[in-house]
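Once you scroll down, you'll see the structures, which are given as structure tokens.
None of the figures in this text is laboratory data; all of them are computed from the coordinates on show. As the structure is a prediction and not an experimental result, all values here were calculated from the model.
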Structure 1
Amino acid sequence: MSLPALQSTGVFYRRILAQFPQDMSLAFAYGSGVFRQSGTSPAQMGKNMVDFVFAVDDPLTWHTMNLMQNRQHYSFLKHLGPKKISSIQNEYGAAVYYNTLVPADGRIIKYGVISTDALIDDLLHWKTLYVAGRLHKPVRILLQSESGKLSCALATNLKSALTASFLMLPESCSEEDLFIQIAGLSYSGDFRMLIGEDRSKVLNIVKDNMQHFRLLYSSILQECPQVVYKPHQGKLEVDKSPEGQFTQLMALPRNLQQQISRLMDPPGKNRDVEEILLQVAQDPDCGLVVQQGVSCIVKTPSFTQSIKGIATAGLLKTVSYSTRKMRKMWKGWRRKAS
């Protein structure tokens, strides 16, 4: 399955991709430089940094080629060679290697490199939710291989986002409520929401992009037996019975089920996951427990990836990038105050 509403034939994106080694299984652009967010004018959007993620089958080979083509993109770590760069990518943080504040075709871009295997693992099991969470929201797909495994993982990730959100929402809610819940999943537990991001970021992402969220999720909603979807009214009704919630809990990604089990299983009991999820399904605070489980997944990788980013960006770019983030946060506060 190619994700809907994500295809792009824009010359700008083709020109950007042409500057990199072509051995990619997936390439997508995302963020405020790609999709307009509430409170941002078209002129401001054109000045925003454009974010990319490239999934590659063989990071060592890809970085070897990229160092030959774009050595200037890398921090001091380029002197350690592609083998060490690949090791840093795979072993620390969320298994993504970012080069940031890169001038390209008249814009400033940031691009992250992740192995295809690590991406599929995150999509299916929510190992870190770092890239899987970005793919819960509208992105612009620039390139996607014909791999059935990758296509299945992309579709599963969207279904998982819906299922987790159902558990955290009331029985009756609006489309906007649902999409805000989905968009916020990967920010839950992220320390950057406290010190480096606009607090209204999630709402801003959803408000001006409702049509993109609908294209991503409407067909899944219409086929889902746990929800009554009323697209013409923009409303839905979720099955909140213990049986319905148990079905939803059993469909969650493996890592989220394990996090919920750790939260709910007293020391020494060692109950199996299914028994714990059955208990959670009958708990009035079921949604809160799921929310805490998601936060547990996001918390550590978001922090360690940010620490890794200091090394991969270098000190000067880190200061510049952090300053940009703080300005955006300050503007968000000012908009809210006014």
Structure 2
Amino acid sequence: MADVIEVGAARGDAPPPAAGTSRRGTSPGRAGRATPYLFLAPYLILFGVFGLLPIVLGGWLSVHQWDFQLPNRPFVGLANYRDLFSSDSAIHADWWAAVRATAVFTVLSVPLLVIVPLGLALLLNRSFPGRTLFRAVYFAPYVLGVAVIGLLWRFLLDANLGLVNRLAAMAGLPPDTPWLTALPWAWISLVGVTVWWTSGFNAVIYLAGLQDISAELYEAAKVDGATAWERFRHVTLPGLRPVLLFVITTTVLASANMFGQSFLITQGAPGTETRTVVWFIVEEGLRDNDAGRAAAMSIVFALMLAVASIANFRLFRYRED
């Protein structure tokens, strides 16, 4: 046997397997197979408790008349959903008014929150003195909470005492613009404050994407005689395609879920014209103690956002060229 092993070693052959083993090697034990799941366990537990469980509980609430002050919560089936689409329902008009207000804010804010940060990122991506300082300045408002932003701009935009109207009067403009109590000024205020507040975040995302685009592509385009607009169109935009998909999707979702600015700055005025869907859901669930109907609204609204996100992915999805 030893002679056989020596001859095999001389030819470069692998030695024969030991007794009780196979050439395929030993299969991992139960502990080895469970190792990946142990690493995933913290995330799975958190996702289950704070992700899946609220969805299941929300679905359960939506098919019940869930009043916190009542001892019994009767099963009502799809009645809470029918109320949202039935013109005879007491909340039908208010629900669709909130949906319309949310759509108006989203349509007005998303283009600005996509284009303005892109312009800032293109400027801040160039080399000039103080570039780091300007990057910090543009991003600084984003670190403030919505309560700080809301209260600050409510005082600044006040029609009687606000600094904005005082500056307008000094510049010879109308000094009594109703920024918070009339249309379209209320929408202009909400959109303007939101763009000022959150543009820095999208600008940082764009900057990261711009720095991933190879400088050799721009040099080649210059050699071919491409203008600045042609370089932006044929080099920058294709290179930013996955970043644009991310920015547009997250911006649409964030704008559709707007609540704090409307609640603190305009307080829904004029009337309830600027009351958004999230605000209406909060009122229905917490003020009116109808958690079942609020859960139904949340699920319908989530489905609307899911459809919008899928449409966005189909329109702007990234393809490897």
Structure 3
Amino acid sequence: MVSQSPDIKITPEAPVRAPSAVPVDDAVLAFEVGALDLRGRLTRLGPALDEILHKHDYPPAVGKLLGEAIVLTTLLGSSVKFEGRFILQTRTDGPVSLLIVDFQAPDRLRAYARYDASRLKNGQSSGELLGKGHLAMTIDQGSNTSRYQGLVALDGGGLEEAAHEYFLRSEQIPTRVRLAVGEEMRGGEGGKLRWRAGGILLQFLPRAPERAKQADLHPGDAPEGTAAHSVPDDDAWVEGQSLISTVEDVELIDPDLSGERLLYRLFHERGVRVFNPQTLRAQCSCSRDAVSCMLKSFAPNDRAEMVKDGKVVVTCEFCSSVYEFTPQEAGVE
């Protein structure tokens, strides 16, 4: 196992060391399995995830679903190599009608879920909580550039399935994703539950173009009986999928298992190279000045209707911070 920056060329002479036994939370670990032309990222979340979810005291099922969205966002957003935002958002007809995760490169996370408590039931899967709608993934590089947005339909499946569909149809890169979220209780903490999560993204990126061929997508209007186009999976990708399918949820969220050791368990026979971890933190971008500017962008009548008991109160949906303004401060005449 080799540890280096992704920007440094790795040569056969690069030093090899044993995988670190020290777990690192709130970080993304990029890795490469050169023998199989595989690349990927592993996310482990602890205190940052716990801080985000406990700000709203979500029901366990909603917290778990939002946690999955946060993990998926870190796996995708951490590949952004510029100062900007990666935003994951779902809009659906299920009990959880809205999920928003905002990743501001290189390391800031905030998230929010909207749900109907009366429609929540025990044992609902992620797909049942989401229902039907769409998942949008947006890359925003700032006001001087155009946004890029990818959409994928949600039709009763979970976020893992949606990610696979997105990469199949939009990126056409063979990809597999695993997400896991849970709560842990440790002695000495007064019985307090803490959220933990983990995830892994694996992609097949062969150097030879002919090995990257994939089956054509079904056109939707082919005559009945037309055989679907198919391309056998490359042996290396078959092996990669087989290996990632062995990952268990408990391994992804185990606070005592380091990410390096988990990757070594999976790929040691082929050799795995691990890069320096990219740390993550929970931090909202709201501020009193930002909220004040937002208020002043509203029409005068709208601002006037916001005055209650002689003041304007705004609560941030992401972090639950409360900002109070006098009518004059809010621009109400």
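Among the shown structures 1, 2, 3, from which was the value -6500 of helix-only ellipticity at 222 nm (-39500 (n - 2.57) for each DSSP H run of 4 or more, over all residues; to 500) calculated? It was calculated from structure 3.
So Cα Rg over 2.2 N^0.38 Å, computed for just one structure, reads 1.00; which one of 1, 2, 3 is that? The read-out was computed on structure 1.
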